[in-house]
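Below, each structure is written out as structure tokens.
Please treat every number below as a calculation from the coordinates, not as lab data. Quick caveat: nothing in here was measured; it's all calculated off a predicted structure. Cβ atoms are built from the backbone, for glycine too; each structure is taken alone.
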Structure 1
Amino acid sequence: MMKLPTICPSCENQLVVSKLVCMDCETEVSGKYHLPVLMQLSVEEQEFVLQFLINSGSLKEMANQMGKSYPTVRNKLDDLINRIKMLKNEE
């Protein structure tokens with residue numbers, strides 16, 4: 001399955017969803033819909049969020065799994081929090 005693009009390949013602005021299709025009955029819904037905040041994150045950022053949830057929020061466990069130091073993982077989380085706040089403010 002193809003990954004959903006979120007950034008315009010021409011101008012690098014945020015893309016919006018304009019059409020949804022049911023895979024079973026082929027019903028189509030058209031409009032301009034903004035992507036949810038979590039979908040606006042990069043694939044790497046989304047993976048970090050998933051690992052954070054899977055590890056019950058344990059940055060220590062994530063650092064062990066990633067082979068990185070706790071401060072490095074903590075900084076990555078802080079950066080992600082700031083990015084999410086910025087995206088929320090743009091809504």
Structure 2
Amino acid sequence: MKMIACPIQGLRPVSEFFYWGEVLDSPDPDTCTDQEWADYVFNRNGVAGIKKEWWCHIPSNTWFVAERNTVTDQMVRTYFYGEDGRC
């Protein structure tokens with residue numbers, strides 16, 4: 001069974017989690033162009049490798065960032081948003 005390390009609950013079965021999508025920097029809606037906003041809303045980077053993604057542990061409603069290798073589907077690490085200077 002695939003396990004994910006929740007930052008609060010520790011290792012839990014993947015069935016307890018919800019995937020929300022890639023962590024992306026939002027452009028300023030007041031200053032960006034329509035094309036920049038459309039690119040942010042609709043386009044994603046499909047290149048294989050390590051991705052930063054939003055995940056939620058459903059029982060505790062704990063949202064966190066997971067770095068996942070999309071080639072091997074292995075979780076590299078998990079942490080709360082803002083705890084990593086690379087977020």
Structure 3
Amino acid sequence: MHQDAELKRLRWRAHHRGTYEADLLVGGFFDAHHPSWGSSERASFAEMLEEQDVDILAWASGTAEAPERYQGPMLDALRKLDYITKAP
């Protein structure tokens with residue numbers, strides 16, 4: 001898949017999760033981090049998008065342990081939550 005088309009698809013999926021909270025968390029994470037991703041990071045993120053929102057939110061907040069396949073720099077960055085802007 002062409003990189004631009006892939007990023008467009010990932011962006012849409014990240015921002016249209018089904019709940020406002022997940023849209024903010026996953027979409028905000030994508031917006032903040034995707035420019036630095038190579039093909040392996042994009043593939044890992046695409047795989048994570050297949051997971052349930054409740055699981056991703058729990059991994060990000062530290063209330064649940066993520067599967068081993070997600071352990072690493074991407075999950076560490078997701079857990080920082082420094083990419084979410086506060087609503088006025």
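For which of 1, 2, 3 does Cα Rg over 2.2 N^0.38 Å, calculated from the coordinates, equal 1.02? That value comes from structure 3. Ranked by distance in nm of label points 7 Å out along Cα→Cβ at positions 25 and 65, structures 1, 2, 3 are topped by 1, which has the highest value.
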